[in-house]
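Nothing in this text is a laboratory measurement; each read-out follows from the coordinates by a stated rule. Keep in mind the model is a prediction, meaning the values are calculated, not measured. Cβ atoms are built from the backbone, for glycine too; each structure is taken alone.
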Structure P
Amino acid sequence: MELKVGEKITFERTFTKEDVVLFTEVSKDEGVHHVTPDEQGRFVVQGLLTSTLPTKIGGDYNVLARKMDFEFLRPVFSGDTIRCDVTIEQFEPDEKNRTKIIAMFSCRNQLEKEVMKGSFSGIIL
């Protein structure tokens, strides 16, 4: 799959209560807000679980990440559908004849509010 500078890739998923419970078990991030539902029955999704959205896209394109930067802007709750838009900023051969990639991403909830943004860089395997 050949990528181009300026290309936009999108991935969307809905986080479930089960996702939060499983991630809590694996990560041991047992903050009260992750294990106790709010008045609407929702759990706060762990930031690192939310950050799997751009890593999923990186996995689709065989990116070996070297640097990742995340800024968490507002909480994500179980039941929220998050869309992650990744924009390719750089895609070119490096000095070792590998393909270097730099991308920016923005993740928005179903209300179009930005919940996370950041960037990643690495090489294509």
Structure Q
Amino acid sequence: MTDEMMKEILGGLTQELRRGVVVLAVLSQLHEPQYGYSLVSKLAEMDFPIEAGTLYPLFRRLEKQGLLESLWDTNESRPRKYYRLSPMGKDVYDQLCEEWSQMVISIGNLLKSEEGEKDGNS
């Protein structure tokens, strides 16, 4: 396998991993109202970059599911639509955090067992 093929495969798999956690990343930052650009910037600062073209459709989907509430701020020169967690969104976020914690433990155990096998400890 060439380095180029490896990069392509790894890039695709990394993208799948990120896609799986982007909802959790976004919800984690919406306890306080955020508008799109501010959230894109905040996530980028925390080493979780997201494209606006990914974020805005996600906002619409999460709002339609009842997980987000939106409000317009027309006090600025340009109106901005702010998003925040709805009460149901807070509950879902809490449950996703529990699921995430369990997955981290499970994956950690799997990786440790794999390392043990590599070292001949299993």
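With distance in nm of label points 7 Å out along Cα→Cβ at positions 19 and 107 derived from the coordinates and found to be 1.6, which of P, Q does the value describe? Answer by label: Q.
In this comparison of P, Q, the computed figure -5500 for helix-only ellipticity at 222 nm (-39500 (n - 2.57) for each DSSP H run of 4 or more, over all residues; to 500) is attributed to P.
Could you tell me which structure in P, Q was used to calculate distance in nm of label points 7 Å out along Cα→Cβ at positions 3 and 75 as 5.4? The read-out was computed on structure Q.
Among candidates P, Q, the computation of semi-axes √(5λ) of the Cα gyration tensor in Å that gave 35, 19, 11 used structure Q. For structures P, Q, calculate relative contact order in percent (Cα under 8 Å, 6 or more apart) and state which one comes out highest. That would be structure P.
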